[in-house]
Every structure is written in structure tokens, then in C-alpha cells.
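Colleague: Alright, structures below, take your time with them.
Read-outs throughout are calculated quantities, based only on the coordinates presented, and are distinct from any laboratory measurement. Worth saying up front: this structure is predicted, and the values here are computed from it rather than measured. Cβ atoms are built from the backbone, for glycine too; each structure is taken alone.
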Structure I
Amino acid sequence: MKLKELKKLGKSIIVIVLFEATAAFLVVGIATGFLLKNISLGLIYGALASATAPAGTVDVIRQYKAKGNLTSTLYAVMGLDDIYALLIYTLSIPLAIILLGGKQAAANTSVFSSLAHAGLEILLELGIGTAVGFILILIAKKIHNRTTLLLFTLGIILMNCGISEILEISPILLNMAVGIVAVNYHSMVARKIFSALGDWSPPIYVWFFVLVGTRLDFHLIVIYAPLVAVYILARSLGKWSGAFVGAKLSHAPQTTVKYLGFTLLSQAGVAIGLALAAANSLTEIGLKNAAKQVMGVMTATTFLIMLIGPVLAKIALVKAGETHVKE
């Protein structure tokens, strides 16, 4: 999320992100809402569908040493995509909870107040994240020991999670804001921080997905197999068509127009994190079955999509002529 790099790519990146994430949100929301005959759950699934997982795609880019306009555009789109997805989620979930909560929820709050509350949450997350990002860099500049830097950075991340818990805001967007400020304020120090964290992150990724796997209910997957299929097909259509239209309207190179949509299908960390948050919100208003359904469907679709997404990303990069490693 370096602003200098984003400026080089121009306004087309913003257009592409708006179209591909919004299209995924709308297509999945309408399709799942129609299938379940429930607008509220459609809102939730639509919001979760807008996020794109960068990890698997970045691994493909690095493995095949991909370079070119499609690759540069892909990096930028994946970075902005998750931020926009978080904004969609933050605005959509309160509305869904009101509709699902019925008269009791409607009596306690209104659509306008929910949107205002969601807007305040976003401002708090970005504001606190920005302040903490500057503090992180100012102190990290004076730390020259790698282990100490790792411990300090982890402390900052855990502190952010604690603040998020107290204020009931998203730890994902808050920590993302810290990273954005860090890399733009002092890229050299940020690189040291990210390098130190990189050594420690693999077991955290494994731990995260093991915990997610414990919530996978195969019985629910069998019951909701049509929903899983509709979600995957609708999300793929939304991502591909949105990227195609966005790239076309922004006058991106032809290879980007043709192949970008195939590189944006992966779904993992952010979507699962948001699904956990959505499941907790549903549980709080007594909708335990809906919470189980959301976690079961999102875990199953993530597993299936991650089998397909990186493969399609590789094919798209090869077709675009941007890979530099022969198999």
C-alpha cells in the first residue's frame, strides 16, 4: 500500500477495485438472498464475498517471478480490495443485524443510527491506526536488535487488538491502518518490521486455519451444499465481471482487461476473520443456527476456492506473458 506506487498506476486502480468488490457484493448478496429467501443473510454473504486473499496469489507471482502491468495492477488491487471490503462489511453487518433481530432490534436502534455508528467505527479504526503507526515507526527507528523489534511490534499488534476489544471496533482495519502509515512514513524501517514479523507469521497462519477448521461442520456443508455452490459461482462471476468492466472503463491494457478477473478469486484470511465476527454478532442476538451456517459455508467455500484460485491466477499470468520461470 505504498502511495507512490499507487499513483504510478493511476486512477484505474480505484475504478477496478470499486467495480470488482461491489460486483461481488451485489451478485453474491442477490443470489444467496434469493436462494435463502432472506435479504439479511444475503447482505452478510455479499459483504464477506467482496474480500480477496492476497497470500496465495502473491505466492504464485513470486514462484513464477511474474512482472508486468497485470502483476503491478494485481498487487495494488489486492491491497485496496481488502480495505474496501472491510468498509462494505462494517456498513452492511449492522443493517443485517437490525433486519434479523426483528422488532426488538429495530426498537433499540435505527438504520440511520447504525450507519452513523458504523461510520464512527471506521473513523476510530483509521484514526487510532494512524496515530499508532507513527508511534510504531518513531520507536522502531531506535531499535536495532531484530528480536527486540519483533517483540515490540507484536506488542503493538496485541495492544491494537485490546483497544479494538474495548471499543468494539475491527482489529483488522485498525492494524491495516498501522501498516499503511508505517510503509508510507518510513519504508526502510517498515521493511525491517515486516521482515521480522515474516519469520514468526507462518505458525500463526497455521494456528489460525486450524482454529477455523474446528468450526467446520461437515453435516452443515451437506445440508447447505446448494448455498456453497451458489456462493462460489456468484462470487466468481462478480469478481470476474467487475474486474473486466472496471479495467475496460479505466482503459487498462488489453491483457489486464482479459485476465485480471481470473487472478482475484482467492478467498482466505480477511473473509474468514470477518465471518468469525459476523458469526459472533449473530450469536449475540440468539441466531446460533445462522452463525453456524455462516461459518460452515465460509469455511467450505474458502477451502474449495483456495484449491482453484491460485491455479487460475497462474494460468492468467502465463496467458498474459508475465511469468519468467518455465515449468
Structure II
Amino acid sequence: MKAIQFNKAGTAKDVLEMVDMDPIEPEPNEVRVKVAYAAVNPTDVKRRASGRELPNFSPIVSCNDGSGVIEAVGSNVDPSQIGKNVWIFGAQAYRPMGTMAEFCTLPAWMAPELPEEASLEDGACLGVPAVTAYHSIFSDGSVEGKTVLVSGGGGRVGSYAVQMAKLDGATVIAMVGQPENETYVKELGADHVVNYKNDDVAQKVLDLTDGRGVDRISEVAFGANVDLFDKIVVPNGVVTAYSSDAVEKPVLPFLNLMFKNITLRPFTIYQLPETTKRAIFESINGMLKKGQLKHRVAAHHPFTQAGAVAAHEQIEADASAGVCMVDVGG
């Protein structure tokens, strides 16, 4: 089979290469998926650029997420699963075998069945962004009747977070930076929009909530926004945070946060218990069956070395808000 791999850290054009390799036979509790689409997201370009997993295994086939059709199963997996459409979650997390290959072999639970109401392209959008969004919204239970601020509301994670919070009955304030995303998040169901580049965020949030503030924040830029939390989060509120790229070592206004009993919940979905991730998959599939989720595809790229490089570069340059697809077999 053909696959796009890297064996050293560096820029996409310097380290990504297309190779031929044998498909991996599924072991017990594993499946082999004939890949339709590989999805390129920020987590994929970070893993390639930093090479953080290369000391553990090399080479690495790129990309965590994707979709395809099960074409072989290992023991302990029901053979009736062969031929099922699936979406793939986190294939390259702590593993060398990602989705940018004609076939991807991985534990069966990491390839949940894709409801017939969703296309393979839809399925490839889910993975890390959708699971991250779900946990960022529901890690502390239902948000029905609560007010939720979604930072980065037009992004890959944020767009799902806006939809999921709204589906559960929250009042949703989406924070964006681009004018085009103001319209987009409203289409997703956001009740209010704050543009952090133009607005006094704290004041606008307080104005929108009649001075009360928000119950929860789904945060993509923890360090950049940490001084907002004590101003706009209600007592006993919760801030979940899944990224802090701009400020890796933020300084906390500890006493202000402490006196309001604000919970700070940084997390990575890769460390969530398997049982938690399985439950999230089921919940997401429930939304898919009802046709409740919209997906954002930025571009399609061919399954070539140049196509893979272009997809990585597009995401790394932050040149698009949606997922970049590599059309492996789609």
C-alpha cells in the first residue's frame, strides 16, 4: 500500500514522503480500514513539526483522523463489521500508524461505525475536533439552561462546541476573530458573537448577560485569555481548556479565581479513559443520526506527496478554518 510518512521532525516539504509498505494484519480486537479520507488538523502538523513521538517509534504515518470502510478484522471482532463505514479517531496518537495511507490498522473501538445519515467526508471531519468539543462542553455535565462562551467559535473544535452546547439547551456566546466567522457561528446556532479583535470582550460578555457572566468557557487560547476568567465567569463556574499555543506558561490571577471558586480544567482527549471516549463516540453518533451536526471542510487535496504537503502547509499557516482532506480513496 502507499502511505505518507515522516522519520524526522521538520517542515512538511522536507520530511513528508510517500512510500510503499505492506498493509498491517489486524491483531486481536483490531480492524483494518480501507481509508477514504485522511483529515489534517493542527494536532497533526504539531506532531510532525516537533517530532515528539519519534523517540518512541519511527517512521510515523501521518494523521490522526479520517474515515473509510472496514475490510478486515482480527479475532474478537465480529466479522459482520466488514464492509461497515467508520470514522477514525486518534489513529496516530502514541502510535506509528496514522490515516494518511491506503489502509489503517487500529483498535476496533477507535473506528466507530458511521451512521448512514452521515457521509464518509462528514466522518473524516469528526475525530479529534468533535471529541475535544464534546468534552470541553460536557465534562462537568449538561449545559441546559446555562450560558456558555466558546472561544475560537469558528474553528475546528469551536464550531462543534457551539453546535453541541446549543443542542443541549445552552445560551451560546461565540468568540471569533474573523468577520466571516461572525456569520458562520450564527448559522451554527450561536446566540451572540464577540469579536476579540474589535470588542472589549469582558465588557461585551457582561453586557450580553446583564452583568451576570457565563457559567462555562470552552477555551482554545488559555494563556492569552486567562485574565478574562475571573471577570466573566460566575462563582463556581468552569473553564475547560484544550490549548494554549500563544502563551505556554501563563500567569494565573490565583486569588481572584479562588475567591470565585472557578474550576480550571485543562485536558487532552488522548488521556481520557477509553470508557469516556467510547461514551463520547456514542453521543456524537446520536447527533449524526439526527442530522444535527454541520461540518466544515476547507479543501480537498490529492493523495500524493505534494498533496499531503499542501494540506499540512495550509493548516500550519492557519490559512483555513476547516479541515483539510486528503482524498486517499474517497
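Colleague: Any idea which of I, II comes out highest on percent of Cα pairs over 21 Å apart, for residues 184-295 alone?
Modeller: Numbers: I: 60; II: 50.
Evaluating percent of Cα pairs over 21 Å apart, for residues 184-295 alone on every structure, the highest lands on I.
Colleague: Looking at structures I, II, which one was helix-only ellipticity at 222 nm (-39500 (n - 2.57) for each DSSP H run of 4 or more, over all residues; to 500) calculated from, given that it came out as -28500?
Modeller: I
Colleague: Comparing mean projected area of the Cα convex hull in nm², for residues 80-199 alone across I, II, which structure shows the greatest value?
Modeller: Values: I: 8.1; II: 9.4.
Max of mean projected area of the Cα convex hull in nm², for residues 80-199 alone: II.
Colleague: Then there is this: Tell me which structure, out of I, II, gives 1.15 once Rg/Rh (Cα atoms, Kirkwood Rh), for residues 48-135 alone is calculated.
Modeller: Values: I: 1.15; II: 0.98.
Matching structure: I.
Colleague: One of I, II was used to compute FRET efficiency 1/(1 + (r/R0)^6) of positions 64 and 224 (r between Cβ atoms, R0 = 30 Å, to 0.05), and the result was 0.25. Which label is that?
Modeller: Working: I: 0.25; II: 0.75.
This value belongs to structure I.
Colleague: In addition: Identify the structure, out of I, II, from whose coordinates FRET efficiency 1/(1 + (r/R0)^6) of positions 72 and 264 (r between Cβ atoms, R0 = 35 Å, to 0.05) was calculated to give 1.00.
Modeller: Computed on structure I.
Colleague: Further, regarding this structure: When distance in nm of label points 7 Å out along Cα→Cβ at positions 24 and 120 is calculated, the result is 3.0; to which of the structures I, II does this value belong?
Modeller: I
Colleague: If relative contact order in percent (Cα under 8 Å, 6 or more apart) computes to 18, which of I, II did it come from? List each step's numbers first, then the result.
Modeller: Values: I: 30; II: 18.
The structure behind it is II.
Colleague: In terms of mean count of other Cβ atoms within 10 Å over residues 160-167, which of structures I, II is highest? Walk me through the numbers before you get to the answer.
Modeller: Working: I: 14.5; II: 27.1.
Sorting by mean count of other Cβ atoms within 10 Å over residues 160-167 in descending order puts II first.
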